[in-house]
Each structure stands twice: as C-alpha cells, then as structure tokens.
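What follows is a group of structures, each given as structure tokens.
Laboratory data are not the source of any read-out in this text; all were calculated from the coordinates shown. Keep in mind that this is a model prediction, so the values were computed, not measured. Cβ atoms are built from the backbone, for glycine too; each structure is taken alone.
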Structure P
C-alpha cells in the first residue's frame, strides 16, 4: 500500500484524493482530454503566449493576449474591462513582470504582479499565468475553491499549485498516458485541467466531489 498524505491531499493505492474529491490516477488522462476537447482555444492561446514572450510583451500583443485568455475563461466582457481600466503599457509591463517572476521561480511574485492589473483577481489572474508558464502555474477558480476547500487568495493559490506538483509526480511515476499537446508530457497545468473537469462532471451529475 502506498500512502501519500498532506494537509488536503491523500494518495492511497492507485487513487489520490483531496478533502472532498477522490480521483483514480487513470482518470487524469481521461479528464485532461475532455478538458482540451471542451476548450479548443487552449492550444492556440498557449501559442499566442509564446509569441508574446518573443515580442518582449509588445503592448498590442499583450492586449490581444488578455482578450484571448478571458475569452478562453468564458468571460470576454472581463477582457474588455481589463483593457479599459489599464493602459496598454501597464498591461504589457505587468505581464512581463509576471513572466519574469515565473522565470525566477517566484510564484508568489508572479500572482502579485498579474493581479495588480485592475479587473484580474486570483481566478483570471491565474488563468494568465497558466498560459505564460504551464509548467509552473495552474488555474484556481471558484469551482475548484468551492469543491476542494482552497481559499481564493494568493496563499490558497500557492497551496493548490503545490498539490498539483505532487500529483504531477504521481501521474508521471505511474506512467499515466499523456493526452495533452505538450511535447514535454504532463505539466501541472494539465493536472489542474483534469481535476477541474472531474469536478465539473460530478457537478453535472449532481454528485458531491
């Protein structure tokens, strides 16, 4: 028997569990694929993020990136509000600062920089980080917070991120099939997407996680 335990995460035999959610490790490939099928803009938005970095966060491309991420997140109006309430140069500078924090492996600084933009709190701020660096960042939105008990704060974000790293290790150690589009295999952004879609399926079937 293998047991992995932390404050909110358990690993027992071939299953992992949060306080309110159990997932079989084989669920991760299934629910990652479901998530990508349900969000066809994901791959293109990752490509746009790479182009943004190459451009050194050109203001026009930075604005385009904000629009795309908010559209991907199901709230195009939010993108318009962020752009209306933040000058283009500031959007570019904060995206650049967040990315630099990613490179420096300072996730706390990354989430602070991105959420300093008006209109971006933890949920949509983390969505931007997910695309800027899917190897280091995840999304923490209201659905995950409510289902798993994480707070929608910087502290809650960092805690959930650490759990996704732990799960990434388990999924890789167990050689779970990778159903994403990264040449690098399982990333923590993929782990989070699988968790999110598992929760959504349970919600749709009216089953408590």
Structure Q
C-alpha cells in the first residue's frame, strides 16, 4: 500500500498516510490493530496500491489453502491456480458475494472473534469450542461457534428484514424491510444472548458512522 486517505468521524479532518518507505510499500492487513482498538474513529476514503506483475502467487501462508493446492507452506504456486483455490474455498464457506438470492445483500461477518480469559478459555474448550492461543499469549474464541451455541443457525431470521446467511451464522443479510436500525438491533440482540449465556462480550464489526 502506497498511501491511504481517511477522515476522522468526530472532527471531519482528513488525513493521508504515505508508506514510510516508498521503495517498499507497507503490507495491507485485513484488520489493522489500530482499527480494532479504536472502532468507529475514522473511515477510509481511498487507497493507493502498489502492485507487482507476476505469474506466481505470493507465498502461501494458510495451511488449508496449501492443502487445497497440494503445495507446501511458503511456496509460490501459479497465480491462476492460487486465485481459483481461494475463490473456491471462500465460496464453499459463504464468503463470496453472490449475484442474486437470499445472501446477495449482506454486511459480511458481523462480529470479531473475541478475546477471552483463561477461565473462559478452559470452560469453552470443555464444551468443544475452538479456542486459539494468540502470539501475545491471549486466548481467542470463535464468534461463529458462540452464536451457534446460543441457538442461531444459517438462514435464521433475527429482526425485521435481517437474517443470517444461508451459509454461515456469522454473516448478516438484508431482506425486504431491513433498515440500519434493524441491523443495529440484530447485532445487539445476538451479542446480548452470547453475553448472558457465556459471559463473553462480542464486538460488532459493522460500525455506524
């Protein structure tokens, strides 16, 4: 990434962040730490990306993708094969936006995987929940598992016009009658059920600005 233009929600002030080293543009993470620590602080207006033409994909770093490609971690398979494998995997998990149908209008994943205490991690693991140790020593649980443990299922209606994706509980979709208020209500309802049942607090990914 060469530059990123953003705007502060509270003040309206614009900001442009260039890469510190223009010869080596910064990498793009899916959820930068600053964005997770301060959700709703700003909104990204534009990105300038630095792309390098290549027939080989970037090094494979995810085991499930390496398995699908029958390639070792760190290898660089042909770009066309890697792209096809990524699209196939994401489609199978309901992570692609379909052109029509129930899941066509959606807000994507609705909650971050929550950080949990040692006690919560032990309790969740005893129930069969996937809980992973993070690099800094904290534990992280699966938001999708927590929602399904509270009775939510793919395709379930949550509030007026808002329902779970037919592929995955963690994705919310807009049906006829959906409004911003009904989405906010659905998020609050689902997070409230998880908190009451497990004591784990879920942080919504969609942020109202």
Structure R
C-alpha cells in the first residue's frame, strides 16, 4: 500500500481544529470536485457489497432447502433472503464507514479496513446464513418435509444441520471479507483525496 494508506488524516486550518458540523458541510460541498469514478464508487460501493450479501442469502437459503428437502414456497423464502441481507449490509456499511468518513469521524485507514472487513463477514456473510436457518426450519415444520426434533434437542439439531452448510459457505465468507476490506481501503483513499481538496495543507498526514 502507498504511504497515504498507512497514515492518519488530521484536519485543521491554521492550527485550529474544526468542529464536526463545519467538517461535514465542507466535505459535502467539495464532494462533486472528486473525479466522477471516485464519486460513483463512494456512493454505490456499499450497494455492491449489499448485492454480495443478497447472493450469499440466496445460496445459504438454497443449501438449507436442500438439507431439509423443501420444494415448496421458493419465492416466499427466497425473496426475504435476498432483500434483507442487501438492505442490512448496505445500511451497516454506510453507517460504520461511509457516513463516518464524510463526518470526519473515521481518520484511521486501518480502522476503515477493519470496519469494512467486519461488515463483509458479519453483514454479508454470517447474517444471511443465520437468517436462512429459522426461515427454512419454519418451512420444513409447516410442510413436514423433514422430522423435527423435540424441544430439548433443538439446539443440537440446528448445529448438526448447519455444520456442513457453514463448511460450504466458508469460501463465501472469505470473499465477503476480502471485498469489504477492499471497499474500506478504496473509500479511505477517496476520503483522503476529498480532505486534501477541501482543506489543502490543513489536512495533515501523519504516519500511524
């Protein structure tokens, strides 16, 4: 990575720290001065991660349906498994990374990478798998496609059912972590450009 990616951006003008409100207004005002590709990537990047989450939701839903021999209600179970992970992941990334950058609250590149990776793994990977489990358990119980355990054995049954599915989803989790990290890295690079456009020499860069 470049030296810029290994630095913390400190924002000040004439040695005086700016208030959060002023920083937000100044960054938003100068956002359109960024190259068009940077603007689009910053705005739509979280939607790509959300799309990955939707795909993970459909894959995990399909795996649970096969394991429980469910053939009924494919649309009823598939639609929420795509929509909910998409919306949750995009909103989570915007809250933890994009909005934090645009408010000047996230000035640490390694923090941006870690947040992006966590959103990728948890929001776009683990959450769709967890969501698919109760949805398909309910369908299997309703349509009696697989024997349901007694209440005392429910947890063990869920674990035994999920173990092979988690192994098959391992590659998806790694991919989501990689994409989330990449997204966080690119967004911090774009934020650094925006800070330099907005504050000039007042956006000091110091090594971690």
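Worth a mention:
- P(r) over Cα pairs in 5 Å bins from 0, in percent derived as 1, 6, 11, 13, 15, 18, 17, 12, 6, 1, 0 - corresponding label from P, Q, R: Q
- With relative contact order in percent (Cα under 8 Å, 6 or more apart) derived as 23, matching label from P, Q, R: P
- Source structure (of P, Q, R) for FRET efficiency 1/(1 + (r/R0)^6) of positions 70 and 94 (r between Cβ atoms, R0 = 25 Å, to 0.05), computed value 0.55: Q
- Parent structure of the calculated result 11.3, 40, given that Rg and Dmax of the Cα atoms in Å, for residues 118-173 alone is the read-out and P, Q, R the choices: P
- Of the structures P, Q, R, the one that -19500 was derived from, the read-out being helix-only ellipticity at 222 nm (-39500 (n - 2.57) for each DSSP H run of 4 or more, over all residues; to 500): P
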